[in-house]
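What follows is a set of structures to go through.
All of the numbers you see were taken from the coordinates with simple rules; none came from a lab. This structure is a prediction, so every number in the text was calculated from the model and none was measured. Cβ atoms are built from the backbone, for glycine too; each structure is taken alone.
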Structure I
Amino acid sequence: MKSLILAFALMASSLSAGAADMSHGANNFYKSEQVSSERVAFKNQFQMTTVGNLFVPENLKPGTRYPAIIVGHPMGAVKEQSSNLYAQKLAEQGFVTLAIDLSFWGESDGRPRNLVAPDIYAEDFSAAADFLGAQGMVDRNRIGVLGICGSGSFVISAAKIDPRMKAVATVSMYDMGAANRNGLKHGVTVEQRKQAIAAAAAQRDVEYAGGETQYTSGTVEKLTGSSNAIEREFFDFYRTPRGEFTPKGTSPSMTTHPTLTSNVRFMNFYPFNDIETISPRPMLFIAGEHAHSREFSEEAYRLAGQPKELMIVPGAGHVDLYDRVALIPFGKLAAFFRESLK
């Protein structure tokens, strides 16, 4: 997808290679003193282990069941990148929250690593609902889901077939299917799409014969004078101390890069098809005013049934809403889930 990003370059920013823009309170590695955390693991229906961080407010009343929220990380990231921050901030508001690693990423099961499998990603959210519903402190009838970036499309696909997810929110959503089929602003031609599919098919032959696994898309490893604004935006989070996190047993160069042979599976991923069937469960779409991904939240809002709401955050870009606590509307999210899960 690197070629797609290059095709839709914005005005280049002035960030220098290696610099981390920590403005607007960027605090990806926030540690709350108001909640307790626990690493948890559970099986999805593919009998793969999904790993997550469970956050519980310190002031829980014994014998009371609380609403819960499952939080999904950006595509190609891990729970330590954005998800933990959101989960802790919402736990501070009285929710039990669970930030999960999607299968094939982070600490969750799945081989080969970095595989694209949208149906299994959706299953991970249902498995998280299984787990939360079995916890004595959680009201199984008050479980919501929150997806950041690519997980925004995955929670939608999950909620369409799992009515236990009573409320759905997305932040800086990417429709990973449309992004791969059409590119941003529909800038990719059918012929370019066919070329990408052919390249992935050819690589399957290489790997079947014992050749090296190839990866695609994701965040560039270094900036150059020709790096565009989208590349710089992601680089400033994933390749600097601001948001860089390398799961045990992997290398920094693996972060955000799916396997080339599997990435084309997004071509068959249509999360907005039948999105209206989620109604009457409420949906909230949050996007930055200047986000290159804003079109996806606007399209989902257009297609969704009622009740629904679209919130545009003034002055924010796409990655800004990963960790800039002065821009992220945590109050709005808490109010949405509080009302929707009451």
Structure II
Amino acid sequence: MLAMAAARLGYQTVVLEPQADCPAAQVANRQIVAAYDDPAALDELARSCAVVTYEFENVPVAAAGHLAQSVAVYPPARALEVAQDRLAEKSFLNDIGIATAQFLPIENDSELAAGLQAFGGSGILKTRRMGYDGKGQRVFRNVASGGFDGACASLGNVPLILESFVEFEREMSVIAARGTDGSLAVYDPAENVHRSGILHSSTVPAAISALTADAARKAARKILSALDYVGVIGIEFFVLPDGALIANEMAPRVHNSGHWTEAACVVSQFEQHIRAVAGLSLGDANRHSDCVMENLIGDDIARVPALLAEPDVAVHLYGKAEARPGRKMGHFTRIARRG
């Protein structure tokens, strides 16, 4: 989707990705088939490009740093470093005055036992790195004592974080962008529904107050400024019953909960990201339609013929050859025209 947006603005793209004929390569000008940390491939990428960006946060920070020695890399490696480690991420958010769930670093089952006791017997144990769409997590509810021996081993004996439960009313996210000149653009917050840890749908407008929406926008601006960010970022929040926000996580990239912008805005999050990293003026982030974006996951791909027959539905498929349970195969956005 980023490559397609770049092409609309007259740019050519080169993709570095270990999987041959990956979805991005199908619409890019060239693919370098290599690991993300392959020095020769990184040097080739740097020679081929005027600017380098990334579309998921598990790219090695060292690779971004290597590239930055010879070519502009946006978003900055600092943002990647913060977002890759859940402990660093939550500490960063708290340091700039943005509330999160309570959290504790966990290295072993003894620390887990103490942490669960501190959190009233309940919490979510997560790997600090990697893990997405519900992977790398274990949930504990009302644990009095015991019942968690081997929990750390079951998650690979890697550094972990225990997060307290948040009694929230709904989940939402905001997509925002910052240009090389410091200019900002913030899209309307979306209300999100997750199933089995995977985003199912995003609805705009979200069922939140104007004050809550404004607080989300202010938090996004604060994060972008603190990181001297360039590009698009996605930030997920829990909305409490009183309308207050608890930040869940941030993604230094275009975000699944912002795919709706492709159908309901003149300038999508993908074009906005290309504009930002290329040093162009940011586009208008206002939407022209209310909408609901829904992911097509696994066998949902069978719904495509019926969706294509519906009015006011935009379908986007990702070019993945095999549908598997939990795999995002595409998405569609149903718009409701305003006025």
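Going by distance in nm of label points 7 Å out along Cα→Cβ at positions 82 and 330, which of structures I, II comes out largest?
The structure with the largest value is II.
Which structure, out of I, II, was FRET efficiency 1/(1 + (r/R0)^6) of positions 50 and 242 (r between Cβ atoms, R0 = 25 Å, to 0.05) derived from, given a value of 0.40?
It must be structure I, since only it matches.
Going by relative contact order in percent (Cα under 8 Å, 6 or more apart), which of structures I, II comes out largest?
Once relative contact order in percent (Cα under 8 Å, 6 or more apart) is tallied for I, II, the winner is I.
Here distance in nm of label points 7 Å out along Cα→Cβ at positions 138 and 202 has been calculated and equals 3.2, so which of I, II was it run on?
II
Using distance in nm of label points 7 Å out along Cα→Cβ at positions 66 and 306 for the comparison, can you identify which of I, II gives the largest number?
By distance in nm of label points 7 Å out along Cα→Cβ at positions 66 and 306, the leading structure of I, II is II.
With Cα extents along the principal axes in Å, for residues 122-273 alone derived from the coordinates and found to be 51, 37, 36, which of I, II does the value describe?
I
With semi-axes √(5λ) of the Cα gyration tensor in Å coming out at 30, 22, 20, pick the structure among I, II it was computed from.
Structure of origin is I.
When distance in nm of label points 7 Å out along Cα→Cβ at positions 58 and 226 is calculated, the result is 5.3; to which of the structures I, II does this value belong?
I
State the single structure among I, II that was used to calculate distance in nm of label points 7 Å out along Cα→Cβ at positions 130 and 218, giving 2.9.
I
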